[in-house]
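Values in this text are rule-based calculations from the coordinates and carry no lab data. The structure displayed is predicted, hence computed values, not measured ones. Cβ atoms are built from the backbone, for glycine too; each structure is taken alone.
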Structure I
Amino acid sequence: MTRAATFPVLFAVLLAILLSSGCTWYLPGIMPPVAYPAITPEPGAVLPRSPVYSFPFQDFEVRIAVPVDPAVYAGAQSAEKTARIYDTTTRDEEWRSGLYRAMITDPAQEPLYDALIREFRAVRAAHDLDPDAYLELITVFVQSLPYQDQDLQSPKYPVETYGDGQGDCDDKSLLLAGLLAREGYRVALLHFVPEQHMAVGVGCTDGGYFGTGYAYMEATHVSLVGVVPDQLEGNITLVSEPFVTPIGAGNLTYTRCNETRAIQAHLESLRVRIDALEQDLGVRQQALAVERAELVALGQRMERLRADGDSIGYNSLVAGYNRNAGLYNERLEAFRRTAGEYTRLVELYNTSIARLYDRAGIARALFGSSG
């Protein structure tokens, strides 16, 4: 009886000694292969302000005002944010995925997730958003938070990113993935190890980015779902295959990738056309300036002949002047038509680029409809 009662105590003491000694011994069945961080709320903490966010979406403005629990925020800030690896056979990808999931799903953040989702659902109901537009709403909210390179090895908890109102690629990706997963979307973190970048993927109806089955979503700035940026901060271009960490168990997919790809392709073709027109207009403008100078010089010569009473000389130049003036006016009119096209395309391109929070509106402007 006594021995049986003292064994757990002796084992607990032994385990405490092993853990406190800094040893990396792993006891299968007793210790987890990896221990992940957790938020321990800190009662009595205070926040200097309550976050309020406004951002444009489609053709209206969205306002999100959800307070942050100071105790949870302070606990998240002081949490370790690293994984303790006891089983040295654990692969890097495995413990990293576990760390991200632990930080996204920490139960202390559930009240914040619930409150944010209530706000988003109210917007969805007020504007009759379909599942694709609803995903875009949540995505644009996170994208609209200012990007700031934290220069940290570990990401922030989503509650920190929301409370701070800013974050880098992994901070914002964790927040976005956490929100979308709770609304039933099939989402994953896309980790680009060589480029030190993170994005979010959402299930799509085709092969997705790099054959992952997920459409690419950039969290650092407002952009269309399924469109990969040409360049990231620091002139970084994504070339590697991402490591995929599924988040949650949702099955909703995004069905507008064909449309967003068509928008992107059309914008790229507009950019090519604009560049060509700009070069052409520059050449023609120089040629017109030369022609105009020649006409002015010829006109001045004719005026001198007339002033000198040389009507024969004057009349000999009239036909040539009129012919050249006619050609000049034709070329000037053609130049103005091309300049008008250039102005229209530039306005269309700039308006579209500035309104990437409105996929449906861009599609209507470019194609006449959003199907």
Structure II
Amino acid sequence: MYRVPVISKFGKPLMPTKPSRARRWLKEGKARIYRNDLQQFAIQLTIDADTKTQPIAVGIDPGKLFTGIGVQSVKATLFTAHLELPFKSVTKRMSDRRMMRRGRRGRRINRKLPYNQRSHRQVRFNNRKARKLPPSIRSNRQLEYRVVKELTELFPVSGIVYEYIKAKGNKGFSPAMVGQKVMIEEWLPQLAPVTTRYGWETSNLRQYLGLTKDKSNKANQTPATHAVDGIALAAHYFLRWKELRGKYGYWQGICQVTPAPFLVVKRPPVSRRQLHLMVFAKGGKRRKYGATVTCHGLRKGDFVETERKGVKYRGWVSGDTKTQVSVSDFNSKRLGQFSVKKTKLLRRSTGLICKPLVGGAAFLPSLKARGDRREER
């Protein structure tokens, strides 16, 4: 059974409740809808309530292109998410910026002068800043931190379990390894105590919990690709492996995996590259290119409803022209350019685009409490 996040009268997260009880509280006036950036159905109490909570853990399975997140308590799975990281888009933007900068340097040089008098770029050595994350990796880690921070405002999180990626000599280097220490030692400890687990530990507990992982295509927007690892990591907060003689042992503790809401999260779409705006002609004025706010008062990432020829469309603002706005779907595929007069704002951009998938958690078995069962390791 799904659980609804509950916020106290003073804004403190409490233990989640059943949907039927949440609806009854709303009907009786004891609660109201709580708006959040993850667009999850949550309520805030309007009356005083007990503030006692139980342990809740967040599991994070980081990656290069995708990240899995799971929120788990002893009795239920509360939340699962599939994060589409902006690694590729940021890398492409940085490459375009480097190309445009080289073009400007070339146009700035007066080639009629002798070579030793030209304004070439000065020779620089040892000017690199230490302990600086690359923009693509930093954007990945920032998206993970943002989602976890929103979860700590919905649930009383008592611990975070982070999968630590260890280098393998025969498989080379993985970009997912970069930024791990920043997350583990600096960012996440601001939210809750952090513990780490290796990949093989996640795999063992995932198999013990009976969760199936889809390894055919990591881009599939299903819980079986990455969210199951987030659940297994969160379950490490409640289960411990107890060694016996030889190669035998058992999992000690209790943790119940249940169906839970599944969310796909990504960043808002960005403008398409327009060379006539990036490399403009001499003289005259050029209109704004890039940035967030359009010239029509809408922001990129705003959820809008628009109309064309009697057909209504809903999507996110991804760009603009002089009289129109570009609207894209969740997968950043442009639906078209629509008139500003027929475009209605439904929800302001929060920097996150969330898409709940109905029935996506059907693979999660409704298992009995797992614990104290001997098996071979």
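In this comparison of I, II, the computed figure -6000 for helix-only ellipticity at 222 nm (-39500 (n - 2.57) for each DSSP H run of 4 or more, over all residues; to 500) is attributed to II.
For mean count of other Cβ atoms within 10 Å over residues 160-167, the calculated result is 18.9, so let me know which of I, II that is. Derived from the structure labelled II.
Starting from the value -0.48, -0.57, -0.85, -1.18: which structure in I, II was log10 I(q)/I(0) by the Debye sum over Cα atoms at q = 0.07, 0.08, 0.11, 0.14 Å⁻¹ calculated from? It would help to have the intermediate numbers written out before the result.
Numbers: I: -0.48, -0.57, -0.85, -1.18; II: -0.41, -0.53, -0.90, -1.26.
So the calculation was done on I.
When relative contact order in percent (Cα under 8 Å, 6 or more apart) is computed across structures I, II, the figure 19 traces back to II.
On mean count of other Cβ atoms within 10 Å over residues 224-231, which of the structures labelled I, II is highest?
On the way: I: 17.6; II: 26.4.
With respect to mean count of other Cβ atoms within 10 Å over residues 224-231, the highest-scoring structure among I, II is II.
Suppose you compute volume of the Cα convex hull per residue in Å³, for residues 96-247 alone for every structure in I, II: which one lands on 104? Of the options listed, only I reproduces it.
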